[in-house]
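Alright, structures below, take your time with them.
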Structure 1
Amino acid sequence: MTVRLRAHHLLCMLTYVGKGYSPAFVENYEAIAARLSAGEEIELVAGPDDICGPLLQSPEAHCLGPSVIERDLAAADAIARLIGSPLPLGSRITPTPTLLARLRKTFATGEIRKACSGCEWSGLCDSVADGGYLGVRVAP
């Protein structure tokens, strides 16, 4: 099985600490974080993914908005440059301890955070990264 993620969620998973939009969202994300922590493979998808599921009942779900699509493009570009390989849709990535450490290091320095511009969770993510990623749910 694979976890279907949109590109900007490759960044969000780095600082997820159990907070979210609703109890249903958090419950879903906790299950996904456990799967990622166990090393389950990620498939890069366009549009709403496994994390977005609980939000899609709302007709104004931000998961469908143009700003989120722009975040996906920026995140895919930044991560592709970091790993030295393109990340087309359908790419498969394994969240190894080495990859997670590399992503978190560059996230903390801001090198791969262009996609985070304007995100309402950016302050929380700053705190998590500045605190050494204590309490993150996606762990090697």
Structure 2
Amino acid sequence: MSINKNQVVSMSYEVTLNDEIIDSNINKEPIKFIYGSGEILKGLEIGIKDMEAGETKTIKVLSKDAYGEYDSKLSETLPISDFDDIDLEIGMVLEADDDNGDIIRATVTEVTEDNVTVDYNHPLAGCDLDFKVTIHSIA
């Protein structure tokens, strides 16, 4: 029986980017989610649609169906004085509240004597991801 909307799916996965494993729950507890509810990446959900319990499949999820395309407009340079008392490092993820009280995250991409450049894109934006998934059960 293949997967239908609103069914609970139990799945193990391994995600690779450029042949490097970046996330996996292999040999751990499988994840459980409701198919069609948006709990997993859109491209992964599309890729598992015709799978059955016990099946393993490799699925390529394009960036547009994963974390989106990289948007250079989501990068900005701010005065370093805005970051008093923070020991800034390239790659550091900063968190702040926006005007609605929601948490926004930005990755530090450059630090100079006067300025800090931060990037609000998801760290995997613009990346095509390869998933190896095993469907354990469909209920």
Calculated from one of 1, 2, FRET efficiency 1/(1 + (r/R0)^6) of positions 57 and 81 (r between Cβ atoms, R0 = 35 Å, to 0.05) reads 0.45, and the structure in question is 1
For the read-out mean count of other Cβ atoms within 10 Å over residues 1-8, a value of 11.9 was computed from one structure; give its label from 1, 2. 2
Computed 20, 17, 16 for semi-axes √(5λ) of the Cα gyration tensor in Å - originating structure among 1, 2: 1
Output the label of whichever structure in 1, 2 has the greatest value of FRET efficiency 1/(1 + (r/R0)^6) of positions 33 and 113 (r between Cβ atoms, R0 = 25 Å, to 0.05). 1
If helix-only ellipticity at 222 nm (-39500 (n - 2.57) for each DSSP H run of 4 or more, over all residues; to 500) comes out at -14000 when worked out from the coordinates, which of 1, 2 was used? 1
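Readers should treat all values here as calculations from the given coordinates under stated rules, not as data from a laboratory. All values reported here derive from a predicted model rather than from experimental measurement. Cβ atoms are built from the backbone, for glycine too; each structure is taken alone.
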